[in-house]
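Structures given as structure tokens follow.
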Structure 1
Amino acid sequence: MPSKLGIALAGIQDAQFDPATIAFIGAVGTLATTGDYYAINNLVTDLKLNGLWDKMDAIYPFIGDTATPNSYNLKNPSQYQLTFFGGWTHTSSGALPNGSNAYATTGYTYADATTNDTHLSYYSRTQSTPSGYPVEIGNATNPSSPVIEYNLQIRSTGNFAFSRQYSDPAQPGQIDGQVFTSNTDSQGFYIGTRTSSTSHKLYKNGLQIGSTNTAANSYTLSGSTAIQIAKGAGGSYSNRQVAFASIGKGLTDAQVLTLTSIVQRYQFLQGRNIVAVPAVQDLDAQNFLMAAQITDSTQASAVQNLTAGLKYYSLWSKMQAAYPFVGGSATTHKFNLKSPFDADASFRITFNGGFTQNSNGITPNGTNGYADTFYTPSTSGSQNDQHISVYSRTSGGRNCKDLGTLSTGSNQLTLDLRSAANEFTSAVNSSDDLTVGLFGTAAGLFLSSRTVSTEFKIFRNGTLAKTPLVASGGRSTAKAYISALNNNGTAQQFSDRNLAWASIGTGLSDTDAANLYTVVQAYETALSRQV
């Protein structure tokens, strides 16, 4: 019996595809390659598995090399189909408007949108500056006219990106709800989103580039003017090739990053990604790579395997902050693998003082360099369920803290790989540092973990070194610093050791400690910086 998809390709069966894929292909017809079918299905399943499918009203994947397949809405092929006007060039890379008379209508009107809960997205493959003020996706007329505007403009003649989601039609020319920011490169994936009356943000490649808290005036959306692609006010037309676009509900920061990763992976597997970040299998790893803008394939593979390893050994859920220190710069090293957002609440690092940042990780100068994690044990940690770890590549100086916070004598969380007596000392929500003994070197993965109130354990390279019978005291109210001690708000005891990993999280068992070493050592080996 022939497939309902009408695909005359061996080995492709209906059972392999999501029903949404089947509906889309049934409308579009035969695609150019076998890979195209799987690319669409992967896109559908990624969106569904990550809670984004229901956020979408219209999804345009631009999968074909003609106008017909490029016109269909993946979310619902019978609704919001594109109608192309003027000069368009359709190829396997997307749809390219000519910049003079080309545009497409979506059939999606203001009446279809939800006030204060909307987004628009556009994946641009073209570096260009068209004349006038074209809008990549949306509807914009003369700004002096009393109209609602709902649009995403990637780059105007003045090198600005612009997102405007709803203005009051009773106030011609007013700018409520507008995000306007500098943007000299028109390539990449852009998202404009509103999630409340006072939250409107603009993103590029998953990173926020503009926002406003100005409330758009409240009113009931109405109107029959359709959202368009590639057309702006006053007869301005875009000439930027589009490889993905969407319209739908508002997106949070996390949803924006996830959508960006999904679309990036879709473009990468189609061989038409303009953003150089490689595609990897694990979406959490992909999110980190997008946030840190990691473009090296070896580094991307290492992060993928690191993430997969942490999950395989059930360590992922025990990490609150995991710093892979990959990418070679302060910009890439600052991100937390578990929550890769440039925000204090995500335990993103801020570097202070002197640091050398390169492919081997971070190396403080030993005199004033420290990294603020914004992790406060008293609010984020658990008194009897806590671990800290660092992977050191060098022995370095003595009597310095590699990770530490102290608010009172009994509220300490510290790692000192080489004390004044050349010994490893540590404290986990307890009193003064406890000496473990001589290791002969401060290189390797050092870990301290507390899972009960009466003791904590210290490990080097996954092997238990000592079990200090020290009862927990309390949790520090000062933020944890890396490469120094935060003594109640004052940085001191600065380290000069080269670190290639650090983590903070819940307590780890003996087996967890051994498994963490296995995963981290494999990661460091993949990056040719293991010790």
Structure 2
Amino acid sequence: MKYLELVDLYERLEAESGKIKKMEMLADFFARTPKPLLPRVVLLCLGGVFVPYEGYELGIATKMAMRAIAKATGMPTTYIEDRFRELGDLGLVAERCLQERKQAPLAVRELTVEHVFEELHKLPFITGEGSQERKLNLVAELVSMAKPKEARYLVRTVLGQLRVGVAEGLVRDAIARVTGISPALIERAWNVYPHYGEIARIAFTEGENGLRALSVEPGRPMMVMLGEKAPSLEDALNAFNRCILEYKYDGARIAIHKKGDQMWLFTRRLEDVTKQFPDLVSYAKQGIKAKECIVEGEAIGIHPETRSPLPFQLLSQRIQRKYDIERMVHQIPVCMYLFDMLYLNGKSLLDLPLAKRRKLLERWITPIPGKFEFSHALITKDLKKAQAFFQQAIEAKQEGLFVKNLDASYMPGRRVGYMLKVKRIMEPLDLVIVGAEWGRGKRARWLSSFVLACRDPDTGKFLSCGMMGTGFTEEQFEEMTQKLKPLITEQRGRVVKLKPQIVVEVGYEEIQRSPHYESGYALRFPRLLRERTFEKPANQADTIERVRKLFESQKRKFIPTK
């Protein structure tokens, strides 16, 4: 398939604001795509060549992309920098440079979807001495072969900034439109096999039966079931006929997959962190008696001397660590608290009620005190006992409680009412930083006044909902600036736009309606609680629907019944 055909689709998607029209465009294109090529086309429409859980990044930053455009077009780098300041989009810069190129190369073959995908797929695996130059040459060669319009979207794809308004929801609905399969079934399949390229191929070639056959499988991550916020502890207890209360730990949710001698650890955001936690792998090998299984729990950092819980921010250092693993194991040891079993010896347990899954977990796990334990839990409907247990969790430096329905099945990827969170404060929001301003005076060297945005799940766009600039220490301003500078995509005066990547947990006093922000809402007095980038990616940040729901329900204070 000609890459230009896909680029024409990109151009039409970018120009269209209506979600239904976008979905129809995608559906028509998927229907015309050769089925063996469909997985690649779907990934490219979502803006990349890897699914998130594969953990690969193309590794091309703005400066390298500028050099590649210069090499491909013969334009001076200074000219490209000037055009970037003018246009704020390196894709448009590449397009203009090719339009202005005085002499095109001879005998250049036409770009195909297959060739573009395969070349971009090579980038993360180019390593060692001279790897940066080889990556640059690969991108430059693709740009030199491209037509001006192709270069626009090629460069955006390389930078992870496709920006045509396509997210998983539109892909799901496009597949449903062509195949006649219900969106609910397609999403259910994606939750246990989060690869929409393969989901599309299976839907088109095997139909409903193929999707229904997909199930959880050791070694392949799945979307976890999410909890909802309860207005109070009493409300949470009254929500279920039978319930179990568990500590809500201040840690990292991790699924442990075992298949024979093989072991994988996956985070909530589907990252493979097996190498980062050799100690946890060792505990799992000792404590898991099953030959094959998937168990889920929360890993928390432990002080190496006092054995008291550490804040998640310290544990996140281990999640992102690629080197000096053994040193981190000793500096920040972990304890894993298990609370669910999802797969056992060849069989999915997702349809079993939690009560049976918990019994199987306790049967097939041998606890290791202080290292590999069951979650702190209490089965009760008594409010006084529940309040005492809540206070016990708070005194243990944890966030609160989960109240879970013992009769409920496991629903991957869904925020369902089967597990309710009870915390001390109004529910914070996980938002993405999409813009900022350079400070003034003594803050002139730092980015500040961070623009916060929630997510539109249908289009993947981020909608501004407030600005956050107070409550930071100088060290936090410095740290945040260093993280955000490489993500700058456009700068006009002191104002910058940022690639949506950094996720932060934000507290606030209330949510107000506001015509000044794209979401239509504004957070009053937002404040940084913590960064969550290493727990969840930007495409799992809170949605506009969640902001709206909190706005409508905020008159009820989320404080446990005293």
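Where a number appears in this text, it was derived from the coordinates with a stated rule and is not lab data. Quick caveat: nothing in here was measured; it's all calculated off a predicted structure. Cβ atoms are built from the backbone, for glycine too; each structure is taken alone.
Can you spot which of 1, 2 the value 4.8 was calculated from, given it is distance in nm of label points 7 Å out along Cα→Cβ at positions 77 and 389? Considering all the candidates, the number was obtained from 1. With Cα extents along the principal axes in Å coming out at 79, 61, 48, pick the structure among 1, 2 it was computed from. Of the structures listed, the value fits 2.
helix-only ellipticity at 222 nm (-39500 (n - 2.57) for each DSSP H run of 4 or more, over all residues; to 500) was computed and gave -5500; which structure, 1, 2, did it come from?
Of the options listed, only 1 reproduces it.
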